[in-house]
Structure P
Amino acid sequence: MANSQKNNRNYPKNIGIIMDGNGRWANANKLKVTQGHEKGVGVVRDIVKECVAKNIESLTIYAFSSENWSRPKNEIKGIKKLIVNAIADQVPDLIEQDVMLNFFGDIDSFGYEIQEKTKNAERDTFQKNSKLRLNVALGYGGRKDIVNVCKELATNFKSGQITFDDIDENMISSASQVPDDNIDLIIRTGGDKRLSNFLLFQAAYAEIMFIDKLWPDFTRDDFTNCLNKFTKASRRFGKRV
């Protein structure tokens with residue numbers, strides 16, 4: 001389901017974003033943590049629009065990691081409510097922009113309401129020729145995903161469905177929860193310089209950009225600057241150029 005229009009200026013096709021800093025932004029502005037997350041949702045809306053304008057094929061956002069369950073219960077409750085509200089608010093806009101939603105991760109742990117909301121949102125935005133695939137990671141962890149892939153392949157091997165030689169990178173990619181195989185660019189806001197268990201297999205050859213700005217302060221111009229920097233990177237993939 002690749003974007004039918006050609007990508008502008010050799011921009012990345014598939015982008016992942018670690019949206020870090022909502023809580024710190026809220027604290028700095030003497031607001032509730034949930035208000036920081038709400039502000040962050042607005043930034044996502046802007047970046048999605050910019051992706052559509054720039055003919056990016058897919059955007060994968062780290063909305064809630066498997067480790068985030070250790071956060072305070074009130075914050076998790078607020079995030080769950082925000083997910084429900086964000087889906088209701090943004091799905092009509094996504095449909096209008098020809099954006100297709102995919103949710104992945106441990107969705108079951110979020111409860112019945114969010115399970116149904118995500119399924120309905122995927123159904124309502126599904127289309128074969130989308131302008132952008134918006135992949136939302138909920139309760140996702142890269143290591144857990146790899147472990148689950150190993151278990152699935154081991155089970156299939158034991159049952160005779162696959163042979164030892166059948167197992168390759170393509171099979172691993174197909175068994176992964178992550179909708180897109182290869183990520184070209186990962187952007188992390190908030191100043192920390194680590195992947196935090198995000199897209200560990202898919203990001204093997206991704207360019208990684210660490211931005212000091214907190215996610216609620218990240219702008220469309222900041223995003224475009226990242227895209228422009230990407231076009232200047234020498235992507236050799238291990239080859240001598």
Structure Q
Amino acid sequence: MTDVTVIAIDGPAGSGKSSVSKEVARRLGFGYLDTGAAYRALAWHALQHGADTSDAAVVLDVAGDFHYAISLDPDSYWVRVGDTDVTAAIREPEVSDAVSGVARVPAVRQMVNALFRSLVAESGRPGVVVEGRDITTVVAPDAPVRILLTAAPEVRAARRSAEVTTQDAAAVAAALHRRDASDSAVVDFLTAAPGVEVVDSTALNFDETVEAVLSVIERTLSAQSEEATHGR
């Protein structure tokens with residue numbers, strides 16, 4: 001994608017990919033890009049305009065004046081739409097309910113995928129951990145390290161429930177399953193593509209998951225470095 005080393009991490013909601021990716025970026029001294037935040041920010045923007053996010057034409061219309069910015073610093077994370085800080089607002093339940101309608105519009109995905117590549121190229125960092133739903137297959141299919149971070153559905157629901165304190169566990173689990181079902185119609189984020197390594201965090205705690213991902217990264221980059229050396 002660029003001279004920047006890209007660590008591509010995909011996974012479903014509740015797999016821990018955001019928190020794990022952020023910590024991995026810290027450990028490596030890399031940038032961190034939460035691609036899902038772009039779709040959430042656009043959903044927030046559409047809702048602010050009173051738009052019907054289930055109507056692709058309406059979503060494309062409001063995307064025309066969508067001015068988006070995001071920090072790639074894992075220690076200073078923020079998301080803005082225009083001059084408005086929406087870091088917290090895009091995690092609200094109404095945005096979570098609307099984001100799938102936005103994310104399934106092909107032209108929107110093309111637009112934000114180009115934005116992601118630009119953000120990585122202009123990051124000024126030696127590498128960026130990029131996490132989302134189709135990073136390993138569409139955004140950065142040539143990334144030197146591609147990982148699918150997953151966990152059993154009941155474990156993912158429990159984790160998400162612990163994060164969302166404004167809803168009961170059943171409501172959170174139902175929302176997560178709806179999101180999985182809707183998004184999987186657009187992107188297969190539950191099956192690893194060829195060359196993508198799976199890290200299953202079902203039986204792992206946070207620190208163990210971070211170590212497992214770092215191990216994959218170190219092993220993969222070392223193997224590629226050795227191959228390049230012997231290939232000369």
Structure R
Amino acid sequence: MTNLLRRAYGHPLLYKGRRLECPVCDGRFRRMRHGRGRRDVQCPRCGSYERVRALWLFLREESGLAEGSHRVLHFAPEPSIAAAIEAMPGVEYLSADITPGVAMEVVDITAIPYPEDSFDTVICSHVLEHVPDDRRAMGEVFRTLRPGGTAYFMQPVDFGRAETHEDPSIVTPEERLRAFNQYNHVRVYGRDIRERLAGAGFEVAERRYTEELDSADRARYALQDGDATEREDVVFVAVKPNP
């Protein structure tokens with residue numbers, strides 16, 4: 001490891017151990033990288049954050065992707081999750097992002113260039129908070145899912161808010177950081193995120209999968225504290241009803 005990488009990530013021996021486990025890359029560590037004012041946030045091997053580890057655990061255990069045949073569209077793919085899903089037998093995998101070079105295809109989620117009923121599964125994690133017209137994006141995901149297909153949405157949600165906070169007049173990175181907690185976010189979702197998804201036609205279930213795990217597993221995988229009001233790891237399971 002170069003001196004530059006050591007300064008950026010720390011010496012590998014700092015993480016050597018068995019206390020923590022990353023379910024995405026199967027790494028075992030004494031500790032993970034700290035960040036965002038918290039301890040044990042980022043996997044030192046694959047770079048996964050708490051929400052990525054929570055999403056992978058949910059997809060691995062609850063989605064059924066490992067069984068049968070699935071055509072999967074994955075927006076803003078997390079590299080470690082993308083590799084794991086693409087390797088599943090029976091999965092026809094396509095990743096997409098609006099930024100060239102990030103995924104297999106360049107796709108605007110508000111104008112998905114595929115016909116209706118194209119995919120069995122869509123994964124959309126931490127995308128909608130960046131999209132000015134999120135309702136159009138939800139509608140496009142709904143359109144391209146087959147009847148009975150499932151989209152998995154994950155985004156930051158402040159469950160202390162009844163309604164989503166957004167203001168299209170807030171445009172500079174500095175203003176967005178103050179208003180939406182990140183320079184490239186355009187809203188802070190409230191509890192009405194479920195109604196927005198339902199408005200696109202989905203049948204929506206809210207899964208706080210991190211809280212469904214026992215405390216030992218939450219500690220072992222270094223997942224977000226289940227008592228927080230502002231969450232990044234809640235999975236919204238959105239099914240396109242059969243006609």
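Listed values, structure above:
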item: Among P, Q, R, which structure scores highest (criterion: relative contact order in percent (Cα under 8 Å, 6 or more apart)); result: Q
item: Of the structures P, Q, R, the one that 3.4 was derived from, the read-out being distance in nm of label points 7 Å out along Cα→Cβ at positions 23 and 175; result: P
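Every number in this text was worked out from the coordinates using simple rules, so none of it is lab data. Note that the structure is predicted; figures quoted are calculated from it, not measured. Cβ atoms are built from the backbone, for glycine too; each structure is taken alone.
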